[in-house]
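Heads up, there are several structures right after this.
Coordinate-derived values only; no laboratory data. If you're wondering where the values come from, they're calculated on a predicted model, not measured in any experiment. Cβ atoms are built from the backbone, for glycine too; each structure is taken alone.
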Structure I
Amino acid sequence: MLGFFIRFNRKKKQEFKEIKKITGFYPSKLVYYKIAFTHKSASFTHQGKTINNERLEYLGDAILDAIISDILYHKYTDAYEGFLTRMRSKIVNGEKLAELAELIGLTEKIRSKLKYNSNQKHVHEDAFEALVGAIYLDKGYKKTFSFIRSQVLAPFIDLDKISGIDTNYKSQLIEWGQKYKNKVEFITKYDGSKKYFIAKAIIHGEQYGTGKGNSKKEAEQEAAKNAMTFVKELF
């Protein structure tokens, strides 16, 4: 019995250390983080309730938007609303959040029963938002703000650098088409069997890029990005 408690305490202590490595602090309520790391494909039942990170993802999404908006508002004091909105979207878009999840070491903690596929990035994105929700419930807004600023933005995102980068590929492609009088359109369908959207970027009736994602917007952005690698050379 004593050996069991020693092993249990060692395991719990290790879990605390691993979360501190990611967040910069020791958690107060470990359960929030365990839930944040649990994708719906690895859901478990507790007292008749299905437990996974979907609710924390919902909360974290809103808190993350608020914190990034807060930081940008105070950094760019003379910027218009449009600039601030575009800047925020460059930071909180799915591709960037999935990348950040990997950079901070979060992906190693995720519990998922999905095989690697096109949805894997979405799993990482969701876990990042769920982690933000967990920190908020565990430590409050100030600590969550500190985590985003110190553990995420400072080491991994150069705000001044990305302020000059336009990552709205669909908008770029449409503007390019208007400028050079090339008809650009998107055909997007939902694949019910695979549970994701498939988009095609069409120029003058010909397909130049395809994309897929968990939303219509995500799929069309990927299709436009892929099309952009061809169009400037072909026209």
Structure II
Amino acid sequence: MKGKGESHVTIAAEPEPIKIDLLKTAVIVVDMQNAFVRRGGYFDLAGYDLSGVEGIISPCTKIITAARRKGARIIYFQMGCSPDLSDRGPANSPNNLKSKGLSLIRQRPELRDKSYIYGTWGADIIEELAPRPEDVVVKKQKYDGFIGTNLEIILRTAAIQYLVFIGTATNVCVESTLRHAFFLDYFPILVSDAVSQAGSSITQQATIQNVKTHFGWVTTSGSLLSGLEALGQ
């Protein structure tokens, strides 16, 4: 039994269960945008298999709904860049040279609205997970959500200590931000069936192994939801 006003729950996880305070917890929803999730978006046009990311929409929806109801904060990442690409840095930077999205835009400018240009369909967060007014949306240009954003100010101001990661891509933006969070002394929790990789499934397993061994805790949507639902019962 949880006492009135109790906000602490224990979540079954690897390598061991983790006790969190929901009032000091944020769910980080990483880049669940049309460009990366929908047919006809950038990832689809680039040849990525979308079955994995389509499959995480349901667990992401359930986690966001339950966590919001129990008092956790919901923070959305929105990967993108301005229409004139002025916030992408020098054209010859490693980030730009490695960016398949920018290469696609350069080669086929008619597909700009399918990529992640702010103000276009591609950059919008998918309808099923649309943020509510009380949620926070953090726009970012790098894989790591701490770089060039006010994310840490938001987290420190709200006294957040625990970060639950869901979204895409596990091996790119999710892992990049999760590692940085660990180095900043947050408690990162990866929800293994609510994140989806870009590329081979090997990268998904590698990130999961890395997180539970070195950088945080790994749980499932079922375990997380069970912990949340136990609160107040």
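Key figures
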read-out	value
Label whose coordinates, when semi-axes √(5λ) of the Cα gyration tensor in Å is calculated, return 38, 23, 13 (choices I, II)	I
Among I, II, which structure scores highest (criterion: mean count of other Cβ atoms within 10 Å over residues 139-146)	II
Among I, II, structure where distance in nm of label points 7 Å out along Cα→Cβ at positions 91 and 155 as derived comes to 3.6	II
If mean count of other Cβ atoms within 10 Å over residues 11-18 is computed and equals 11.9, the structure in I, II	I
Origin of the derived value 1.4 (distance in nm of label points 7 Å out along Cα→Cβ at positions 19 and 219; candidates I, II)	II
With mean count of other Cβ atoms within 10 Å over residues 27-34 derived as 26.5, matching label from I, II	II
Structure with the greatest value (metric distance in nm of label points 7 Å out along Cα→Cβ at positions 107 and 195, set I, II)	II
For -18000 (helix-only ellipticity at 222 nm (-39500 (n - 2.57) for each DSSP H run of 4 or more, over all residues; to 500), calculated) the corresponding structure among I, II	I
For relative contact order in percent (Cα under 8 Å, 6 or more apart) computed as 30, the structure of I, II it came from	II
